[in-house]
Structure P
Amino acid sequence: MKIYYALIGGVIDQKSPSRMSAWGFDSREKLLEERRVVEKELREVIKDLLNEGYELEVYGGDVFDNEAQVFARYDFIRDSDALMIFAVGPETNVMRALLSLGKPSIVFVKSKDPYYTFAEIFNARIIRMETDKTLLYDPHDVFVVYDDYNEVKKILRALYGVYMLRRSRVLYIGVPYGWQGRFNELRAVLKKIGLEIIFLDHDSAYEEAMEYVESEDGRKEVEIIMSRLLRESVDNKLSIEGLKAGVRLYVGLRYLAKKYNANIVTISGCMMYGASRWRSTPCLAFSLLDDEGLLGVCEGDMTNLVAKTLLRYISNKPAVFVNPSIPVKGREAVYAHCTSPTKLLGYRSEGFKYVLTTHFESDSPAAIKVLYEPGHKITLLNLSFDLESAVIGLAESSGYTDYPICRSQIKVMFNEDVSRLNEYIRGFHWSYVYGEYVEELIYAMKLLKINYVVIR
């Protein structure tokens, strides 16, 4: 994602009788020095995010004191995906010219810096830019930040999550059936998000995947992965043939993802795959895809595909697809599914311990039970089928459980009584990610024009 930054302001003649206050710089040298300071500060922000694994690039550094200069640089600016505007001087027309270019924008003000405009007139206009449609055609993607670069990081994570979501390619195997009204979820996702989707029927997917799985390289890869899983798992409840079937499905799906340049794979009717030619549900396969940075999405659920993808890219960690499995009681809830990534603390982390096992409902190979560790904060997201509303949750993991439900189970504790949670749920499946990303999700909901409630 490319971020273009610019400063608004010029050199003010402090002796002019028409000046209103000491807005702006009194010399070109001081203005250029502030540009150097801003560039250093912004590059430190980007460096931190690069170290977290986000793919970002910052460029620009123009200083504008009139709107004509903005449009003269349009060819340079239009390649960006977001703008970072440092509001030094009082040139509101320059601000509006930059915002008219239709890019998500962060307006940064140093409120305690004597050279930055912070008089009540311009400050009020900045505030109105977030709320007043007479000043902005669409204020949902303009964020005003005072002094706090940590807040800038949160907004950039949200921007990155939405950016990557909208550029995702989905390999959809089977026919969408949905959870609410068959094709309604697909329509909502295509209209609001605009994902690129490649559809394959089950037989074609199998036959194309087997071109690689049955090759010499494919067979070697299957054997290597099986050995690694048997070595790393704390227990194995699968037969060798069952494990092999699950790994063959993983190798086949990864081959198809690469062939079709897809970062997301989902399968309609995947719970029946144990009785298919694959002889395995994709639970283990999706877990392995998630751990390497791709996304495996269960049951062809397009609504939760959006939630899981958004969380994965906002956090730069693998996200977990779950059912709300145990009725919420007081402050506790249990979420579960038969697939889960293990590297929940980050792609470079060692990963949680796990058991190789079967899919719960069908008792078919191959699934995984992750032994979640207690004491970690997790951020949850549930989206409505029409993508118009969301529930954002923040809870703490109490560790794994052993209920007779889907294999990978996590019990969580909220700070507040969430017994009324069901009043807000408008979707079915949830997704969650390790870490605190509530603020990032709020910014993402604003970008996507989705109403939300927060449960903590």
Structure Q
Amino acid sequence: MFRGLRIWWILLLIPLVLLTLQPPAYGQIYNIYNKEDWDSVTRINKEKIDTHLSRLMREHNIDMWIIMSREANEDPLMVNISGRWGHRCAYIFYDTGGVRVEFTRIGTHTWYTDYAGLLTKQIVYNREGLKPHLKKFVEERNPSRIGVNISRTIPMADGLTVAMRDYLVDAIGEKYASRLVSAESLAVAFRRLRVPEEHENLKKATEKGSQILYTAFHDGFIQPGKTTAEDLYWHIIELTRKEGLDYSFEPLVMIRRPGLPTSSRVAAREPLKLGDIICIDYGIIYRTLTTDMKRTAYILKKGEQQPPREVKKAIEDAFKARDAFGRMLKPGRTGIELDEVAHRWLKEKNIDGSFYSHSTGNFVHGIGTWTGQHFPDRYGDRVFLPLVEGEHFSLEYHVLARIPGFPEPVSLPMEDSGYITGDGLHLFPQGKMTEIWLVKSEP
């Protein structure tokens, strides 16, 4: 009888054991669905926290960095610290004066899958709530400056909600609340810091993204007179999902059609036609990194083997501009400065076009440098940020082509993702546009 009871107890415990060992739903925050990808992201985050964060906290004069996060309303920096779910959690980095910061999580769930040993300490609270633990933790360390994620113009550094700020102030008391400061500059520096493994992951991301778009234009799916822009839109998404990937933003399908002004929109459900120029703006997510790329294709008319020479000339000018712009993108240059230098170059070379590039990384429009004029409600302070070596960056611009049959100059947008080096922007050979793609009039 007792032996039978023991067996029943074991059977009852099996679901509990499985529950505690099962991996978290990484896809909810990270768009990750396999262990290999998760291990890569965890290694990267651990290297940054172990090796670089203490230096950055000192450079930005912050003793303690508190990141508050809640389920379904996670702080944008969760992907950079391997943060996970929890109903109300505090992720706390404290500079002890050593090489590595103290990293503590106070939350509602235990990290059963903390493979890399990211945490120094883990505190799980119950009905008493987060407040007493948070108060005790701060009082014991007595920090002079406590950084929190608030920013007027940089959304990735603005993860602390009004309600959670009030909660934090109430928890730590007036004495320590008076020491709260914006961690904006620290958040920017930490998030756009990149290590070698991330460059390799970005290389794979650009190659995977380029291959998806190449396949969409070369697998026979496009049939002029039948296939619509909407069909192509969904085809690209389906190809992305078949690769086990998510998109960083949905494909923007832009049709340039003879006889129509560039500003005219071809209806999404109107069939593609011979002579159409198709421009795609799209990006994927791979190991939390995003790509942002544009590709251009031309649907050959009957009897054509190549696009009109004006189109080819515009593409050649675009590649010349890309090489020149890439050399300009060096550490230390601000977005405002780059905007001025790039447009001066276009004018000197008598090329009609425009230049508007930006940081990428863990979001398609990244936390770092943006090129452009001061446009506060759009770019915020990012146009004043200098480029840093290793920063992930998207070179985005367009050239105008005067093509017979079009009533006005046609905009041909270009974009590729890479990272900043001392010599300029490094683009990956297999992950950048090298030619205009041709779609045959008949399969």
Structure R
Amino acid sequence: MKTLLVQESQKISGTINISGSKNASLAIIASAIIIEHPVKISNVPNILDVKNLLLILKHIGFKFHFSKNELLIYPLDKVQSYLIPRHLTSRLRASNLIISPLISKYGKIKISQDSGGCNIGARPIDLHIYAIRKLGYHITLSDQNYLSIYKNTKLFPQKIHLKKISVGATQNAILATVYIKGTTIIKNIAIEPEIIDLISFLCKLGFKIYLNKKSRTITVRGITREHIKAQKHTIVHQVIPDRIEAATFIISTAINGDKITLNNINHCHLQNILIPLTKSQIIRYTKLSKDSVQISKTEFQFQPSMTISTKPYPAFPSDVQPQIMVLMCYLNGTSKITENVFEQRFQHVYELQKMGANIRIKNKKAIIYGKKTLTPTKIQCSNLRSAAAMLLAGISSKSANKLYTIIENADHITRGYENITEKLRKCSIHIQVLQEKYPSTVIQDNQYLIK
């Protein structure tokens, strides 16, 4: 596992090009299983999760070429393997996104449910299974935790109401219905930008999918494979920018920044981050162009506390909760976070407490007593977004001596942030990447001095 050495007391300043969305890329790449003609997908981030998903597609039999953030995938006539083994699924939570594309086009799948990704609480596949079973698929779960799904009868369109808003279940429900003749209606769906990007991609392929964001309803008019084959041209699609990466850099500027320019962003997708930060007079933002923004930290000495409640989009995202908690450690007064999405999303709290943060947890609520200076020390990453929070904490930490924050298990951050250390270095942040343990030469009395 990689270790990061992050120098304390640094102000982020410069220009960053935001990468393509991790979550949109994973959904679109998985959905490409149903293609009948080559597809060219651009703005795909070169991150670990994308590489692990491509390993699964290669195992199934797909041919593809991935270079310079552009992915070309060729259609598959014959599946090489319907069995997706544990050693592939254990690397990637999003491995479940291949279920519906594979059964929709090829009729069956057997996939291990020992999936990887972030350990942030229960993310059961029950909602996915509910939608797929209602459409008429036969589903069994073996003692070895392998899920088998296949068509055993004619499938019929249905009215599906998801019991809980879920991005993954929404994606699988859509893809399970695209080849079912008739009209399927899916209600209580997620309306994240990544869902809309997936629908945009599928419509380019020729599928008939209609979204009503206000009522959280999707209507799918099923078509035949012959209809898709008749398109006879290469589909080109550009993945949307990663709003979570952009939010991470915005919050970094709010904590200890000067001025930063973010390129390749979508202003609409960032409103749930920008509005609370500007209302609290923590940052100013200036729209430079349709896909560029300048963020600057305000000069106000008294920056008031904040209250955040995470919920599905368009509310404040759970994926940004760890990062904004770091900011709250520096605000005046008492800030509060209610985590409504993942019950284990507070794993980063212990690490922040090791740095001197005063945080109390009660059930799904966190109370952050602000105006605390975080001190460099050795901390651990437990998941992707906590890794981003640890990085922000290390950059903003301060001490009497010039010290490093040592961040262990930092491989988590490579799952979702493309070239993040290089991007930070371009913004005047001093950071070192070590492949294994940190060198003993930087350790003095359990502190980590900058040489």
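Nothing in this text is a laboratory measurement; each read-out follows from the coordinates by a stated rule. Note that the structure is a prediction, hence the values are computed from the model and not measured. Cβ atoms are built from the backbone, for glycine too; each structure is taken alone.
One table, with the values for the structure above:
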read-out: Label whose coordinates, when FRET efficiency 1/(1 + (r/R0)^6) of positions 32 and 96 (r between Cβ atoms, R0 = 25 Å, to 0.05) is calculated, return 0.50 (choices P, Q, R); value: P
read-out: Cα Rg over 2.2 N^0.38 Å, for residues 40-279 alone - highest-scoring structure of P, Q, R; value: P
